[in-house]
Structure 1
Amino acid sequence: MHEARYYSREGHVILCKLCPQECHLTDEQEGICGARRFEDGRLVTLNYGLCCSLSVDPIEKKPLYHFYPGYEILSTGTAGCNLHCSFCQNWTLARGGKNQELEEITGEDFLEILKNRPERQLGLAYTYNEPTIWYEYVRDTSQLMAESGYKNVLVSNGLINKEPLQELLPYIDAINIDVKAFNDSFYIRHCKGTGLSDVLRTVEQCLPSCHVEITYLIITSLNDSPQEIGSFIDWVASLDKEIPVHFSRYFPSYRMDLPPTPLQTMQNAWEIAREKLSYVYLGNVMDQERSATYCSECSNLLITRKGYRIKNEGLKRNICQNCGNTIKLTGHIYGEES
């Protein structure tokens, strides 16, 4: 057991302050995330150093398309989540924690793996389940990674309180945040969350500190109206039109059996977004045209993608070779010198 950070005691009740759910727990009760419990008068984590998934992934799989393209990243996750999405694509990890085989792994273990991998490796991604419920371990490990010269990446639903996020951000180089819809009722009904504003605040808080990309899973009849997608696009554009946005196609999963999102809906969202945003992509779709990167000034083809394989078509560092425009790119493409 490892004592949790960010909680307070109110009589016989502990209030967890890690995320906006702010669970009120009595003795031996677990939080919504399944990773924190009131025990022996304190809040403890149940997953510190416990890993149930470890692999090497292309950075594009996170998805991050404008962060060191072509590199690979060691990726790890534990079990549990502070949302309960009825359409969860990774529900065996998010909701099946008690049935997972969890193995202990230290930050030093990750360093040893990275040191024995080729230079294509960027560092460590905390992904697969919701990494912020692994908070204490992610904070300690990301600090170690940063001090050792490696990058840290989060793939998150964005449901974390302001203070713990601010403590973590100095060690985070990039984050992909899921904005699951652009209305409160969706979050409350289909995700058992607290509402949209908490997630939007996380995106806005991360922008000054690290590289940010956003994923929006388009679900048939629930969050796919042109009005809702248009509101989402307007919000992104108001922050920075160069934030890369990934529209991902929904397929039936977990407790939701709605039909897959029509391809035309995906293409329409891409077309609408391209009018106001510089970099828009479709995911879970075999569409090379709409997974490629184009210059935001002259529309020159810059990077093509086939699956997770990329090809540099028109960039030198982050400069369009056709018009000289500087594109939003953190780091450099694999094979080029930094």
Structure 2
Amino acid sequence: MNFARRSFLALALAASVSPAAADPVADFYRGKTVTVLIGVSPGGEYDLQARLIARFIGRHIPGNPNVVAQNMVGAGGLTEANWLYNIGPKDGTYIGMIQNALPVLQAVGLPGPQFDSAKFQWIGSIAATVETLAVWHTSGVTTIEQARQKEVIIGGVGRGGITDTFPRMINEFAGTKFKIVVGYPGGNDVNLAMERGEVAGRNNTWSSWKVTKKSWLDEKKISILAYEGPKPADLGNVPSVQDLAKSDEDKAAIRLITAGTLFGRPLAAPPGVPADRIAAIRAAFLATMKDPDFIKEAEAGNFEIDPVDGLRMQKIAEELIALPASVKARARPLIE
């Protein structure tokens, strides 16, 4: 009788605890390492955001895996995106911070992207971005009108990336004379080239200027000539590229070319990762955005937190693919 009672109690106890203990996502991640890939060189906004997220997201993923950040530099971020999509593990142990212009390259059908951006499993970003074109204080140019009269050398990362397409787009729609030199490993390298006098300006986001080069803004070492995206209140009297466009067709092309602003600095996982793990990582990302320790560090780094969730990014990627062929054809020559 005592044996039967003990057996019954043991079974009852097992039944009462097994539902709580049965967490396949936590079981998978426990003791593992999650790698956050970064497609550009260290020091820029992509790198800083990825490393900041990596420091905190592990505490919110079931099983609390170790999370490390790793740079995989090449082809303006394409090397990382193509590797993640086609070669990397599809089990949720690798995610990547993707260059936000790459979905646009794929949408207009350019060679290079070996992925379908609508099939990436998007996780989220800290905030959408505002793209700007800035020039160095010794360039002799402080306005778009002056840039129409004088050639200014602009540095960029890779052909077809936003650091290349943004100044090309302004040349097309505003008649400026920017000469664009690409091939730098990352934005921080272009900053150094500006200081050395190799180039006189670059594309960068407004948030990145405030995070990585606030002293340049404070000391008026750079002038912002144009922007695209939702205008921040602290940007001042700067025209948007759409303000400079002359037709609705041109404005539609500008919106396509700069669609990366809607992604911000996006994290994504490759296709094939189990749905429950993707859901857990997306939830962990949003929990990280509310983590008091994360917020404290983000604010100390001048990062603005206004998250774009993964499901919203998924929809943006699908909308890009579905845009009319005429809009893609207008935009493509400015991206090639």
Structure 3
Amino acid sequence: MPITGKLWRGGLALWVSAAMSFAAPARAEQIALMVGGIEKQIYLPVVLADRLGYFRDAGLDVEVESEPAGVEAADEMLAGAVQGVIGFYDHTIELQSLGKYTQSVVQLARVPGEVVAVSARHPEIATMADLKGHLVGVTGLGSSTDFLSKYLLMRAGLKLSDVTPVPVGAGDTLIAAIRKDQIQAAMTTEPTASRLLASGDARVLIDLRDEAGTRAALGGLYPAACLYMESGWVAAHPDTVQRLVTALVRALRFIDSHDADQIAAAVPVAFYVGNRAMYVAALAAGKHMFTPDGLMPAGGPETVLKVLSRFMPGVRPAAIDLSRTYTNAFASAVP
């Protein structure tokens, strides 16, 4: 799976050219996907589908391009640059409200795998309401981290104008922004969250890495990482979609049946960011975020719709057809 990363951050360029490519079969079908940060643990299944040869076994030559935020990935797909996005399911609802129909064809995660991290320099921030007047980091404006931050702020009784969102990506750029006090809190994922905690630069305010924390903060399961594609393309290429889904479901089954140390052994060393033990610990605590079968969790779409409708004027529950935002047909067909 050749992977390009012209907008990557954090010094992964060497890994791009060497660690995640293979010689595709002569007749392998070429597919391009976009992901909002391939090094994030929330997108681990796509890495494993490549490293374990599952894409190759499905007769696919998959090229994955990585962008810092999911919103940029969605834009690339709509522009026709890629066939699908490894990103958050919530974009399918947002896009439908704009008259653009996309659907999750395999659901990789049932919770966001994110945390709201607060700078250790600001002990006065004890709740989301205390973020009034502060700067809050998100991967990108219009990204899923932006969506979740907005909902949590409004749920705490704040107006969106009370807080300034700052696009800082993840990894080194986010950590630097915390340390320089350019942001006082941020919505981020692993391994960035563990790096902030281990260095003492931040503490967790809200934890969406597990089911209990997600239900408490969002009112239910919040299906997040998935492969979503334009509905028209899915209808026109069902065999290709089935092969993509089969490869990713095999990766999910690998995660479900192996421990964190075994899984970590299958990813590029660069993903450890110099601390394998920390990476493994974060994965051990969070690998249950992934679905074991690629199916959409019952009630999950309704939770996402409720969250988005709180702050997106165009997302009205009565106007959104959730049945058109995902399908279980392909995952259910995997042997």
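None of the figures in this text is laboratory data; all of them are computed from the coordinates on show. In this text, all values refer to a predicted model and were calculated from it rather than measured experimentally. Cβ atoms are built from the backbone, for glycine too; each structure is taken alone.
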helix-only ellipticity at 222 nm (-39500 (n - 2.57) for each DSSP H run of 4 or more, over all residues; to 500) computed as -6500: which structure among 1, 2, 3? 1
Give the label, chosen from 1, 2, 3, of the structure having the highest value of mean count of other Cβ atoms within 10 Å over residues 82-89. 3
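Computing distance in nm of label points 7 Å out along Cα→Cβ at positions 58 and 154 for each of 1, 2, 3, which one ends up highest?
Working: 1: 2.6; 2: 4.0; 3: 3.5.
Largest value of distance in nm of label points 7 Å out along Cα→Cβ at positions 58 and 154: 2.
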Comparison of 1, 2, 3 by Cα Rg over 2.2 N^0.38 Å - largest value held by: 2
